[in-house]
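Each in structure tokens, the structures are laid out below.
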Structure 1
Amino acid sequence: MTPPLLSFASPDRHAAIADIIRRRSSNPADIRRMEFAGLDWTAICEALDLGCGFGLPAGLLARESAPGTRIVGVDACAENGAPFLAAVRAAGRHGAFECLRLDRTLPWPDRRFDLVVAAYSLYYFVDLLPEIARVLSQSGTFVTVTHSETTFRALCEAAGLDASSSPLRRLLRGFCAENGADRLAPFFADIERIEYPNTLRFEPEHLSELLDYADFKMPLLAAERGVSEAVRAGVRQRLAALLRGGGVFEMDKNDVIFRCRRPHAR
């Protein structure tokens, strides 16, 4: 497993970081609900969640979907299988989990799924877009959520890291808010863009949350040479000095939802 994926192999820790993001966000709207708002749930019999993680979007998807809907989760981290299935089954829906390293092919027939989701994950497997369009039904919807290219730049600067050499920069060059529509256009005739402006704000009393958040993101933020304990310690010291001095740390977390329909025939 590559270093940028290691953090996501701990479902409990990932869930805790998701709670920190929710608490420190300036935008009170639930982006997960925005992903699925307005979908015709009666038309969705099978859904595919690519890079499903521990099941945060799938849990909501399952609760909103019609009885009998089957939701298939795919993730490179086997540890996410149990919590994903638990989230789906808690809503009384059918679930299946596949531990797959997503690259250039999907093991399902053409037009299999009525809904395909890739929330904060498509930049890991953007070359899979032709396959996503292939397995999506002609009347189905592909929903993907991604960051702005400038996301995390302020965190890198405050932590003394070089944002230009981080793995995250390479990932976001593949698929981000700024280039997402261009990446999607060859594969879908109808692309809807939904903005989610947001800022994360950490005040002095939130120091432990900021340190946890930065530590979780470290494999994506630190340079290719890896994340040594010395690097981690230096980041903690800089961020702690910032907040203990009475400062406030803010970072842009402007995300975009793309909802795509009418996949082009191959």
Structure 2
Amino acid sequence: MTRIVEDDLEGAALLAELVEAADTVVVFTGAGISTESGIPDFRGPNGLWKKIEPIWFDDFVSSETARLKDWRRRFAFRDQIATVEPNVAHRAIARLVASGKVNVVVTQNIDGLHARAGVPEDRLIEIHGNATFATCLDCGKRHELDAAEATIAATGASPRCDCGGLVKAAVVSFGQAMPTREMERAEEAIHEADLFLAIGSSLTVQPAATLPLIAKYHGARLVIVNGEATPLDNVAYAVLRGSIGTVFSRLGG
């Protein structure tokens, strides 16, 4: 039977106990971990997708109007995340990675806060990409957002790569294929874990939402830390509801 804990301090004590007892932990995070840093989530009760329509990948590729609209949103998000800092949960997770307790951090987030908190690149799997830079859709070359903004300001047109390909923020848009290698790395890491922490995720977006189930299938304890109920609560070992920052408070940061 799932243990549901709704008191933050009790949840913090239980989480610390479970992490201490585990040999290898995989952390999986969603937008909820960043809301306490001031970044709104996407699918919660007041989520971003309830306020604006997403721009689909096919529209980005086929329509200059859609591309320019997408770029305006990317620049606004860049400016927003520049004003926030990693919170206690981000920092606690980075400390656990540094200690060797956490094998990898798999995140749905595109805000770059795990890296800024100190999680090294080889321990971070960003399955939905990263909004802090851009890439060419043809050759994969990295481009910087400031350069893309300057190009649009100077020409009125969306940026192109030297190879002629479209440049796009390095995030996985609706309708765009998931990065295969990142998902493979995540599944490989899960096979080694005996504790899987799903933090701040609605656990509704596929295929990412299958990762907790894969972990459970391979014998890991599944612990969900989230402010709202999720579809996987009934299969978790424990569900810790409330402030993610407070629940992580005993793990440092």
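Just so it is clear, none of the values below were taken in a lab; they were calculated from the coordinates. This is a predicted model, so every value here is computed, not measured. Cβ atoms are built from the backbone, for glycine too; each structure is taken alone.
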Label whose coordinates, when mean count of other Cβ atoms within 10 Å over residues 118-125 is calculated, return 16.0 (choices 1, 2): 2
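Of the structures 1, 2, report the one carrying the highest value of FRET efficiency 1/(1 + (r/R0)^6) of positions 166 and 214 (r between Cβ atoms, R0 = 41 Å, to 0.05). Kindly include the intermediate steps, with their values, before the conclusion.
On the way: 1: 1.00; 2: 0.75.
Once FRET efficiency 1/(1 + (r/R0)^6) of positions 166 and 214 (r between Cβ atoms, R0 = 41 Å, to 0.05) is worked out for each structure, 1 has the highest.
1, 2: which one has relative contact order in percent (Cα under 8 Å, 6 or more apart), as calculated, at 22?
On the way: 1: 22; 2: 31.
Going label by label, the one that fits is 1.
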Origin of the derived value 22.4 (mean count of other Cβ atoms within 10 Å over residues 22-29; candidates 1, 2): 2
